[in-house]
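Have a look at these structures, which come just after this line.
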Structure 1
Amino acid sequence: MYIGTTIQGRADQFIILEKNDSVEDLSSLMEEKNIYNLIVSGKDIGSEFLTSDSFSELFSKIEILHLKNVEINKSEELLQFKNVKRLEIKNSKFKGKEDVDWLQLENLEELFTIFSKRFQNLFSHPTLKTLFIEKFEEEGFEFPVNYQLETLSIEKSKECIWSSLPNFKNLKALYLVGIPSIFDISWIAEFSQLEDVDFTSCKNMENVIESLSEVKSLKTIFLGYLGDFNSLFPLKNLNHLQELTIESGGKLTDKKNVDFLNKMPHLEFSIEMKNCVMGNED
């Protein structure tokens, strides 16, 4: 085992397990370095560590867990990490039939995962504040009322009742990626605390600029691969806007009426559309 991290520039340090590592070695390194963050890679060591009873006591002390390229067959393989606060599950699969009840991870605050229909209480966890989820396959899902979640990212999803998203009453950041079933987003005006949005490759979204202009709390807007816009001018009403980025956009009909962006005192912007490329970033 050795000390490392997940990506260059990340401040969090992890213990990275290797084949043939012992419980004693892991315990010693955790105490010596005071590191309770762990990386388990199925490609490097397989998934045997997750099913080994001998490691379970140490795993219960882990605070940040990064799993990649593993197959999760039993719920206990996850739930043994009793004190985990941040859980990152990358390029992995949920197999088997046991439900995964997220309420059993009582300290969980941040979760990054592919979706599984085995999940229980995903949107009713009392401490979960950040949720990044891929391939959400609950067609027709209505999002429940939730006062805990502050950041929600959904990447690729079957059609849901998108107008129920404002049931996340304290949401500050919303990221929607690769979801063609979203058309009307007038519901976004119902958010009272939303500060950050990222809409990418949601090619059927309608009246994006007009709808976003109704969310007065917005500070950051990122729009990528969304098609044509009539005008950017409605954004002038967003007095708190600090960052505006439009990447690989379609055509801007009202391309003459963009000078107002330079007059917004705290705004950094970068516009990349077929007939309008401009910005004021250094």
Structure 2
Amino acid sequence: MLAGDVATSPALMPQAPEPLRLGDAALLGALHGPTELLPISSSGHTTLISELAGLNYAKAPSQQRKPLEIALHAGTAAALLLFPPAEGCGGPRGLKGLAFRGAMLAPTAVAGLAGRNRVRDQLGTTATISAGLLAGSVAMVTADRSRGTRTATDASIVDGLAIGGLQALAIWPGVSRSAMAITAARWLGFSRGASARLSRSGLVATSLAAASLEGVQLAREGIPRQDLPALAVAAAGGFVSAVVARPMATRMEMGAPLWPWALWRTALATVTVLRIRATGDDGHR
């Protein structure tokens, strides 16, 4: 056999990755809406549930994972556009509201542009995501002991920067953007309901910004054509599940405590850690 024949032998050519399964995409879409609206980490659940359930997404290469993540964010963000604006639910209004949301978004955008991929590569294992879930749980429970009474209309640019600064920690998968936003607002003296409304006031912008940022990068790299059906299913699932989860988010805006969500995060992290100890697989890829 000639050297040239060896180089082009089908047996030696790189194998195309297995297409993402539609059932996996549907499950992740069903998870994404609630986990994005609630302070429990959508990125953490996407990775950990995939690992625990044995979905092929868990072992998929980054060129397949990124498009699915973007589809999930896009579907959820589209659903959020249907919800009543935060201003109509007691959030800051007019120019003050725009200034607050801009200040809240700025630190998150800077953190995402500066180190999102690097942080995700280093802290994206099941072990580190579990640590992020636990750290966020402690912060949430500690902050929720505050007896703050400030209303959402009191929020200023300084408050927005402070909330956005802590929210930027959510580039660590498992920490949760909404968990950090609510935690920061509680530490700043806002009531439970006001903190949840302030968190939602930046949710649409943050979700759209995240999807756009990764979408630009993805456009340069290309989308695997065999995964287009799964991406459509994931986006549709993210949209529907966000609409269905809306009542739970509304309950938080009415002043529900944070401890049930902290307990859920802790339970998921504990199950994951036990699995790591049993299998020795920390999900590092």
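The numbers here are math on the coordinates, done by the rules we state, and not lab data. These numbers were taken from a predicted model, which means no experiment stands behind them. Cβ atoms are built from the backbone, for glycine too; each structure is taken alone.
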Subject >> Which of 1, 2 leads on distance in nm of label points 7 Å out along Cα→Cβ at positions 42 and 226, largest value >> reply: 1
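Using distance in nm of label points 7 Å out along Cα→Cβ at positions 170 and 242 for the comparison, can you identify which of 1, 2 gives the largest number?
Values: 1: 2.1; 2: 1.2.
Max of distance in nm of label points 7 Å out along Cα→Cβ at positions 170 and 242: 1.
Ranked by percent of Cα pairs over 25 Å apart, which of 1, 2 sits at the highest value? Show your work: numbers first, answer last.
Working: 1: 54; 2: 47.
Looking at the calculated values, the largest one is 1.
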**OP:** Work out relative contact order in percent (Cα under 8 Å, 6 or more apart) for each of structures 1, 2, then name the structure with the largest result.
**Re:** 2
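helix-only ellipticity at 222 nm (-39500 (n - 2.57) for each DSSP H run of 4 or more, over all residues; to 500) computed as -2500: which structure among 1, 2?
It must be structure 1, since only it matches.
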Original post:
When you work out mean count of other Cβ atoms within 10 Å over residues 66-73 for each of the structures 1, 2, which one comes out largest?
Top reply: 2
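Using distance in nm of label points 7 Å out along Cα→Cβ at positions 82 and 146 for the comparison, can you identify which of 1, 2 gives the largest number?
Values: 1: 2.6; 2: 3.3.
Going through 1, 2 one by one, distance in nm of label points 7 Å out along Cα→Cβ at positions 82 and 146 peaks for structure 2.
When distance in nm of label points 7 Å out along Cα→Cβ at positions 162 and 234 is calculated for each of the structures 1, 2, which structure yields the highest value?
Values: 1: 1.4; 2: 3.7.
By distance in nm of label points 7 Å out along Cα→Cβ at positions 162 and 234, the leading structure of 1, 2 is 2.
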